[in-house]
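Next come the structures, one after another.
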Structure I
Amino acid sequence: MKKRKTDNLFDNLPCCARDFIELVIKKMRYRKKVRVDVMAEFVAHFEDELRDCKTDEEKQQRSQQLIEEFGDVKLLATLLRRAKKRCRPLWRTIIARTFQTIGVLILCFIFYCVYISTGQPTVRINYVEEMTRLNRPVADESLNAAVLYQKVIDIYEEPPQIKSEESLRAKSLLKLIRNKGVDDLTVKEITALRQWISNNVDAIDFFKQASDKPYCWWNKTDPNNPPLINILFPEMAPMKNIARVINWHAKLQAYNGDVEGALDNLLALYKAGQHFKGPRTFVEQLVGRGMQFFAIRSTLEILNNQGVSNQLLKNFQDKLEDMIAKDTYVIDYRAERFFVFDFIQRCYTDNGKGSGHMIPAQLKKSWNMNIPVSWDVKSEDEESFDIRFLAMAVASADRRQISRMLGNAYDNFQKYAYKTPWEIRKDGVDLEMGLRQWPLIKQARYWPICVFLPSVAKINELSYRNKTEGEALVTVIVLLRYKRDKDNYPENLEQLVTSGYLKELPTDPWSDKPLIYKKTKDDFVLYSVGLNFVDDGGVSGTNKKGKVRQWAEDGDAVFWPVQN
């Protein structure tokens, strides 16, 4: 029907006029409605010009003349299209430009995605070697405790599975005796514990030999330059359980009357903890602090429950003070910094100017090597898995910006590691760099910062807890010795210093004062104000279940009397 209506327009025009008009309309390449209107205008123009022509021959000649006057068909079509565009409503122009812009942006985005997906990293530094070099101060392997620790790991036997009194299902011995004292163990548990210790006699012996070595480093160098994040340090898990064996071995020794042997084992455990401090991963440093926590806690329990001679106390104090003087409590961020910058060199391109974009494929490889990202990815075979990495790469800031922010962050972390929790609180330092207040756009752009930055406040807290526990143990030993010598406890800790029993007052990192000492009728209380920075009078805090906990969010951290 529309075709017939269009054909009727040309009834009064020669064929040449019709062909010309149709050609012009075709070359306009514009919306159909506009082309129909322009066609009607052309027909009306030709009809007006041909109205005075009497014959078909005159119409043909006049039409040819008009066609020549119009000129080039392509140019005419272009001019007509532009004229119609200028005449269209503003809202229509805005919509058209908007869709054109969106189309261009989508096209640019597609090209950018293809561009970043084809990037390749430039791996220049072997951070595995750098970390090994950092922890290897000497070349003499005979001074390396790691060789003996490896023997310990190789011959270590796991604890047995036994049935508890409450359940018929067998459970690991370690779970059943956790947070128990020797007096709280059942006959079945003590029997299993002694068997576990007996199975690991050689491991315990190698462990004590290793603790006497001055250094410890794991030889993980590889000429193939593997990603540092792929070096998982499998030694740490068995080392924690071996520390538990020695800890329980010492408790049983003291329970059976061999207090000297028990304290020697606990000193070896404390000394071994020093091997895993310094420029190491957070996992290693926390394992080292865990070993020392076992040693300190068990020593306090022995002092509380067993009679220890004055001479034995003095010998133990001298050895412990010597270890504490050589120990390091400040958390070291250098190894963790290596992890971050190895990730950057492997997951970003380098354009030679320190900048570059993230590479989705490399990010995927690093993710599969246990990058600590909280997002839940079900399967790497799913399409959404790869799309997510592409989205993360597109959103990320460039290499220079990420490197600068992470470098500055770790510099600040190391600087603040030398400040006590009280000093940090007093200065109003935000160890999390205000991450929680970042807008979502900034979090998306700098997501590697959010992923890699550790829980600095918690880590620093653990390091100062470790320091405080060691100083508190020395102070307790000195107070017990003083009581034996003077037949009474001192009025204050200053008396211990002036009388030569103690070299210096034990500091409380959660206040600007020493640990708090209070003499009671027959005993004493020694405590830190704890994590809430408030002196609660020596009342311990509790966990959510109402059980007394030394380092609870509320209450004080009480070292003596020993809290059960």
Structure II
Amino acid sequence: MTSFQVGPDAFLLDGSPFRVISGAMHYFRTLPEQHLRRLELLRDMGLNTVETYVAWNVHEPVPGRYLWNGLASLESFLDTAADLGLHAIVRPGPYICAEWDNGGLPAWLLRDRAARVRCYDAGYLSAVDRWFDQLIPRIASRQVHRGGNVILVQVENEYGSYGNDRPYLEHLANGVRARGIEVPMVTSDGPTDGQLTGGTLPGLLATANFGSKTTDAFATLRRHQSQGPLMCMEFWDGWFDHWGERHHVRPADEAAATLDELLGAGASVNIYMAHGGSNFGFWAGANRSTKDDELEPVVTSYDYDAPLDEAGRPTAKYWAFREVISRYADVPAEPARKDHPVLPAGTLPVDGHLELRTALDRIARPTRSAPMPLTFEELGLGGGLVRYRCGVDGPRAAAPLRFDGLGDIAHVWVDDRFMGVLSGTESIRLEVPANGVRLDVVVTAYGRTNFGFRIGDRKGVVGGVRHGDAYLHGWESTPIPLDALPMLEFGAAPEAADGQRGPAFWRAPLVLDEVADGFLGLPGWDYGYVWVNGFCLGRYDMASGPQQTLYVPWPLLRAGTNEVALLELGEPNGRETARLVLCDDADLGRVAEYTP
């Protein structure tokens, strides 16, 4: 029986010193059909371990309904890694950050506006315990001493960056142990005294997360933990992007030099990310600006400038890391540098159009009525749209129409006239005639905050709607989930998207002889979402950037005719006939200047 333990200064595999050389790859950011090839490449880079978070919100989208396939294919991912000889580190949270919506916590936890998360709160812990009843035994059965490949399990994630509720951390650790985890458990935090003080637990190995200043980081870790193997649980070899920024890259040689420094110090490492993947659907999270607390949504690509790019192709960083690892461990024979099939560049003419409100009338879920608008979370909606509808009696003098706590963008109609788009504290001026008006408001949300004290924010109209200084009451709130696009009956497309007023769905056929990966460009379009054969690739925002193309994984495609659909929420400004384009490579935008 294989054993894995924490020794005084090293990990011990069957009693012998073992250095963990791991890389992060999140099963929920790639399609299951792609796991094998990408794990093979990571093994061939020299990794002996793969690490993954577990995204609770992917597995339990509604309370009590658990998913274990598709993007939720945790078990098959771990089994595939085991078949390739890779050990595994599993980080089940329940909070994971990961630039993922709500840090992986299900939105339905926030149905009650008094709910609390990430602390010793009875309601929250009851939900966590039910989830762990489902999850932890699946991990426990795959522990290395039971014939599987799991060697380490992490408790929570970077908790010292959020709070210092030790009873909460103890509850999680005890619960994981009680459900069968016997391999060593760890915590991971930033390498500062405050973070390590708040996030660590006696009896659990503390690890640190950083991308540079190795000596300083490990010196701080040693002040808090005098014995045990040194490990960087997240060696940040790249970074993620927000809409409106430039694309982050880290030079391969500089990142490789820091990896060499880490391994030269005798430490174990988990490269974050080894392969990033994509924030499909509505799963991209958001951060808050430290300057003005503004929402900073994360882009759809999670390429992360990792050794394997978003499409799973080895980069210069891959080969640089492989060379460094070979100085400290045996690496497999160099993998063949195979061509990666990519769809040829071309143009996709748009042939279908459907105004958003017409579509919503056909696909809307049952409406709930209440005096005030209901949030996404109160409606049980993780991502998508909510349509709010209210009748306003008149006459009323002209006054600003305002939304309290709007999360995040509202498209407003008065009767059948589109009035425009609002965000933040913006308002429109509204005069109500004697016979009254009907307000239709469609709200779309960027991702929920995934890091820091703002975790647990809500989406939709969080407060109320005011005309002047008076609230408007009597709202119908209708959830519109769009993870999978329902069948839509498109009409003929206008000759050009330019000048079309108001949000709408658009369709373009993609005809293929054989499938391969693709990169979809949207020149002239504004912002919205894209689906391929009903699967939501994620958000685009061409004006904000930096990301200019969306990755289209080959498993979504089929020989013959494929359907590409857009929900354009802005105003297309292309002068040409409305079109989409296939590009022969990714365009993640203008590159930011790298600063260590």
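Nothing in this text is a laboratory measurement; each read-out follows from the coordinates by a stated rule. Note that this is a predicted model, so its numbers are computed, not measured. Cβ atoms are built from the backbone, for glycine too; each structure is taken alone.
Assorted remarks:
- Structure (I, II) behind the derived value 26, 19, 9 of semi-axes √(5λ) of the Cα gyration tensor in Å, for residues 326-405 alone: I
- Which of I, II yields 0.99 [Cα Rg over 2.2 N^0.38 Å, calculated]: II
- Label whose coordinates, when mean count of other Cβ atoms within 10 Å over residues 86-93 is calculated, return 9.2 (choices I, II): I
- Test item: helix-only ellipticity at 222 nm (-39500 (n - 2.57) for each DSSP H run of 4 or more, over all residues; to 500) calculated as -19000, pick one of I, II: I
- Answer label among I, II for the case where semi-axes √(5λ) of the Cα gyration tensor in Å, for residues 70-221 alone, calculated from the coordinates, equals 23, 22, 15: II
- Comparing Kirkwood radius over Cα pairs in Å, for residues 150-237 alone across structures I, II, the highest figure comes from I.
- Of the structures I, II, the one that 0.80 was derived from, the read-out being FRET efficiency 1/(1 + (r/R0)^6) of positions 214 and 510 (r between Cβ atoms, R0 = 41 Å, to 0.05): I
- Identity of the structure behind 68, 38, 32 (criterion: Cα extents along the principal axes in Å, for residues 190-397 alone, calculated), options I, II: I
- With relative contact order in percent (Cα under 8 Å, 6 or more apart) computed over the structures I, II, the top value is the one for II, the highest of the group.
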